[in-house]
Structure I
């Protein structure tokens, strides 16, 4: 098996900070703690509305991080210019809507083909490797390769939602995923289909020469399914780690996830 890299997304630390508009919790302390306890990459998202990570955060994290920094961003020209000037270790192009709570769904690599191609070219001109955050499908893998990306990150949101609807109290909460309220046997079948779709996409991407990461909705309960897919060499996990840290502290939350994701 290939070694798998744990990328820890610390956006939600900044969410808490911005809720009170004070420098507490300190995003750099989160950076240091994550790195000291198993994070092999730091992932942050510089959103157009700056709802959590700020430009100064990106600058400071890039300056002080002892591990590579994966900077997620939209294909907005202003954002691309900023990312190009910062020169992160990698840029991951993601879809972005102002009204969404978090990034929902993969980048539409077909409808925005020209814009994405331009974004990749601009980032490459600044010697920044590019990953595309895409839904798992053979067609999306082919298109990502055609557009010139070095890597894809498979959007695992559908898998994560199906897993939670089947294996947690989510269906009985106010956050139940209405469109997935199926009988348990149907949920089980759909979950298996989603896992297979991720697996086939990862295998195909690997054959095309693309590096493969996975992320969105991964947590301590479902991540084992991604560990079974050898072609996935990187996982980017944020919300579940930060949520666990409320009870255990960030150091232990990162350590626990690293233990789970060590092959």
Structure II
């Protein structure tokens, strides 16, 4: 089999120690660590593109990256995955490594991205790094009523950082769900799927839902934020600790596996 110049990597990471996914000068990032590991394992510079540019402190259950210029035969993928993991920090782990078509690009080829935000109703010693603990009483049904408004094609300019810097703030949201798992009644999960997301969009949507859950924001108020651009949601931005890139899907992929609501520690 001839060598492949494009590989698809699926990786998980704890984003707590990193300034986000995207490589930056004088800052430790997940992409930067993966580029370094590829260079050390292969002896050549490999271009790495990620499906989602997660912010500083944001985690991932299944980020997807395309590795361009790797020149690896399929038989060597297992060894390369092990070599990469040996060179990566313990909070970044390559789950899968697959040969991809020459045209594959982790960001541009993606069909849907799903994010999950974890909100804790109780104090937790083990899960603090991976949830947002909210002391106020929250009504999940009010949060879902507000989340229903996000579904469809809307201008999310009110819910992103530097809206003027985006080519477009229109986003098609496939679903937005607020659930309380029966096995974890003190945990609220906000899951949202869309073709793409804007900078800090999910964290501001989560913060807006929390205001609705507290009873401080009504459905009509949320609808108004989708109609006329406002800077108010910026002050409700939820912290990155509770946010996870859950999955990224591509044409022909099977449905992503369900993720235990307790993961990670709660």
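None of the figures in this text is laboratory data; all of them are computed from the coordinates on show. A quick note: this is a predicted structure, and the numbers were derived from the prediction, not measured. Cβ atoms are built from the backbone, for glycine too; each structure is taken alone.
Brief remarks follow.
- A value of -14500 for helix-only ellipticity at 222 nm (-39500 (n - 2.57) for each DSSP H run of 4 or more, over all residues; to 500), calculated from one of I, II, originates in structure I.
- With volume of the Cα convex hull per residue in Å³, for residues 19-114 alone derived as 104, matching label from I, II: II
- Here the criterion is FRET efficiency 1/(1 + (r/R0)^6) of positions 171 and 227 (r between Cβ atoms, R0 = 30 Å, to 0.05), and among I, II the highest value is seen for II.
- With distance in nm of label points 7 Å out along Cα→Cβ at positions 59 and 187 computed over the structures I, II, the top value is the one for I, the highest of the group.
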